[in-house]
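**Q** In structure tokens below, several structures.
No lab work stands behind these numbers, since they all come straight from the coordinates. Keep in mind the model is a prediction, meaning the values are calculated, not measured. Cβ atoms are built from the backbone, for glycine too; each structure is taken alone.
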Structure I
Amino acid sequence: MNYFRTFLLVALGSLGLASADEAVKEAVRSEGTLTGRDALIALSDRDADERAMIEGLAKLTTPPAMEDAPGFESNDRVRAIYFDGLPYQGKATKVFAWLGMPAKTKGPVPGVVLVHGGGGTAFREWVELWNKKGFAAISIAVEGQTSNKAPGSGQWDRHSFGGPARVGIYGDSQVSLTDQWMYHAVADTILANSLLSSLPDVDADHVGLMGISWGGVITSTVVGLDSRFDFAIPTYGCGNLSEAGNQYGRALGNNRIYKELWDPILRLDRAKMPILWLSWPGDQHFPLDKLASCHQEAAGPQMVSLVPGMRHGHGPGWIRPESYAFARSVVDDGKPWCVADHAGSANGIASVDFVTERMLERAVLFATSDSGLTGSRKWTQSPARLVRNDGAWHAEASLPEGTTSWFINTQSGDLVVSSGYQEITP
């Protein structure tokens, strides 16, 4: 029996492209009798093969060929480039990027790969912000576009060697794995690491990754594949979205390909590098409970910053100081400058320990009695007690009656650190 054909027919039925009954009838006409066991074996075998293909992307460690991109204002520190991507629909691709180095360097410098979100592209400004912090940086465009706007459309101009563009929320799950957008976005990110790490002025042992929104989803995926990254900063975006109470849950609830192959949470237990999860309580796209499930699953040191009023976007993501301070602490000290420990509640008291050598100035409890999408809940604020004790700061506060979820924030200067989102179990 041709299990690949059977797989496609069953998958088409599950995606609504043909009814399951029609898929079975076609399989019977083409292959003979299809039993439930045969279908399960076909799906299982195919999933195993495709999971292996995804995990094989981690082997893209050879630096890709690179060339200058004409038509952009480059200089001796920051330049527009193309580098070779993976074939798409049988044709060669190139990835547009901005690549920049700090103005003054003494020996190899740390680096960071930057991945945009929906509506974004490779941003020169983002590269230059990291350059000012002493990092080499490469910002990649993962939808076959450049940073020029197409005349008359207001959209980013696609170049002639581009790979796939994103189709909604994993909306291309029915096509061949190697032609899916996420496959290419993940590959492009890993290749960008290989390229940046190969540069003589870059310290290959200290190259990190930051992604915003959809770039955060990509980052959450890549950290479970490419163990070379020294740190990671998924901003807003995360995994475990198939049951989210918004557009992601509606799109992914019945998407078997996402659940079995692409959900970042499938591989986060392999992510041993320090990770900063940067977001805010009002985010409508990536709920805090799903973000929390991801940082609880990841294997390495985790830091969470939930910044009130941050807003969702590229600018709000890269203007905050938390990402730069986190990256610098990992590069210089081998660990985040602060981590939250023992967060929990008992007898109406919420508490957490913040382990850090820095001075903390105050702590605030954020609590809600609402349910549903976390970004739509009303959050109240109240002071929390903060006491220093043997290399850690203990914060605690009384929970308002009826609290369903909470988190505690503390600050060191402008830097916000959080306990992480916590739920009250009835």
Structure II
Amino acid sequence: MRKILPLLTLVLVASTGAQAASTTNNWKLCSAATDAKNYQAGDLWALVAAQGSDGWLYGVQSFKPYDEPQPFLAELKRFSAALKARGTDLVMVYIPPRAASSSRHFDSTNPVFSAVDTNKLATSYSSFVKQINSAGIYSPDLLALQKSDKSEDDYFFARDHHWTPHAAQMTAHNITSYLKTRGTWSQLPTASFKLQEKSMQNWGSYLTRVNTLCNLNIQPQNYQSLISVKEGEDLLGGEDPKVVLVGTSNSFRNKGAEESFGAALRYEMQRDVTNAGIEGGGPYSSIESYLLSDSFRTNPAKVLIWEMDSSYNLHYSLPQLIPSVKGSCKAPVQRLDGLPSQIRVTAPLRPNDYLMVSLSDSSIRSVPLQVTNASGSTSTMTLTHTPKSTAGPIFYGEVQTDVKEVKLSLPDSTGKVRIDVCRG
């Protein structure tokens, strides 16, 4: 791994008292912080579970194992194949369970930690990553990276669910080593980057809630974020970056002030990287926005790096992402224009055939469809854009069974609609 060059440190102003408070761990977690009733439904992902040693906090999600990927593995292969057909190699970065990576900060006197089987957590993660690799998609095992890491630096913040810049750089180094074995490496325009550090403070997803619910004043964790600085001109004439990063707030947050993973990738690769992450959008908002963008449609990346963690189930998103990669079909089996009440798809559809729905109203974020299967049974299929997505009013969706009819469940006040029926 490349060493960080002489640093440009942008020091945050902090009082002596705040600095001292940030290293003081003589506070105690209150029961209010671990009570789900005190959280909004949309904040339950940050539900605090227990206080560890050294001032560490763990959330319920910290102990969540990885489920077996079989339900979506076949679809993931098709997603990767669709990207390869566009000339794009997919790399998937899965963040390991926080408890499996940071068990040295457990409090052995707390029964919450006594009940945790960290070996089972680690095995669930490593097995999951192994199966992703067996599907022909490179995915680094971050727990293996950490085990071989001589620095013993933490891979997660003490009171936050995010990974640290150190973990991000170790991962970037690993991905770079892999990409150098691929034929696409020589197609990536070279550039010159140096890596610098910037002093920042991490308030943390768990810390902010504990401070509020327990009426505490625990100070943020000081840390060094990574920033990449471009030097000189691109050696191949200033071409657009051919590597795109999408993912969760681990890749992009604080309005881009924290993007250590993107910075580390640029530095390790000495190639430019577009960070297309969307803060607070999970892994779907960013990849959906990118796949439906003009940039992907006209000039797709050679490498797409997709970062996420165990809390997301791809089984429900891939039937929309796969056709998003394929895009509009040149010869639709059926094309329909009109108001929703006038739209009735009658062309027989087979599994993996898909619909492209174009709306005139850009404010609509979901399109419910009434699907009549070949057997005569009916079901609802809803095409959605995530709240943070920047995608326009175009929706894609695959059918999973033989279908004989599809109707739109939207009011005519929605305005005109176009549906193209495409073969998979």
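**Q** Could you figure out which one of I, II the value 3.5 for distance in nm of label points 7 Å out along Cα→Cβ at positions 167 and 199 was computed from?
**A** I
**Q** Looking at distance in nm of label points 7 Å out along Cα→Cβ at positions 127 and 159, point out which structure of I, II has the largest value.
**A** Comparing I, II, the top value of distance in nm of label points 7 Å out along Cα→Cβ at positions 127 and 159 belongs to II.
**Q** Let me ask something else. Ranked on mean count of other Cβ atoms within 10 Å over residues 215-222, which label among I, II comes first with the largest value?
**A** I
**Q** Could you figure out which one of I, II the value 3.2 for distance in nm of label points 7 Å out along Cα→Cβ at positions 79 and 175 was computed from? Provide the component values of the computation, followed by the final result.
**A** Numbers: I: 3.2; II: 1.5.
For distance in nm of label points 7 Å out along Cα→Cβ at positions 79 and 175, the value 3.2 is produced by structure I.
**Q** Who wins on FRET efficiency 1/(1 + (r/R0)^6) of positions 151 and 415 (r between Cβ atoms, R0 = 35 Å, to 0.05) among I, II, i.e. which is largest? Intermediate values should be presented prior to the final figure.
**A** On the way: I: 0.25; II: 0.05.
Comparing I, II, the top value of FRET efficiency 1/(1 + (r/R0)^6) of positions 151 and 415 (r between Cβ atoms, R0 = 35 Å, to 0.05) belongs to I.
**Q** Using the calculated result 19.0 for mean count of other Cβ atoms within 10 Å over residues 135-142, pick out the matching structure from I, II.
**A** Traced to structure II.
**Q** Identify which of structures I, II gives the largest calculated value of relative contact order in percent (Cα under 8 Å, 6 or more apart).
**A** The structure with the largest value is II.
**Q** Assuming 2.3 is distance in nm of label points 7 Å out along Cα→Cβ at positions 343 and 383 as calculated from a single structure, say which of I, II it is.
**A** The read-out comes from structure I.
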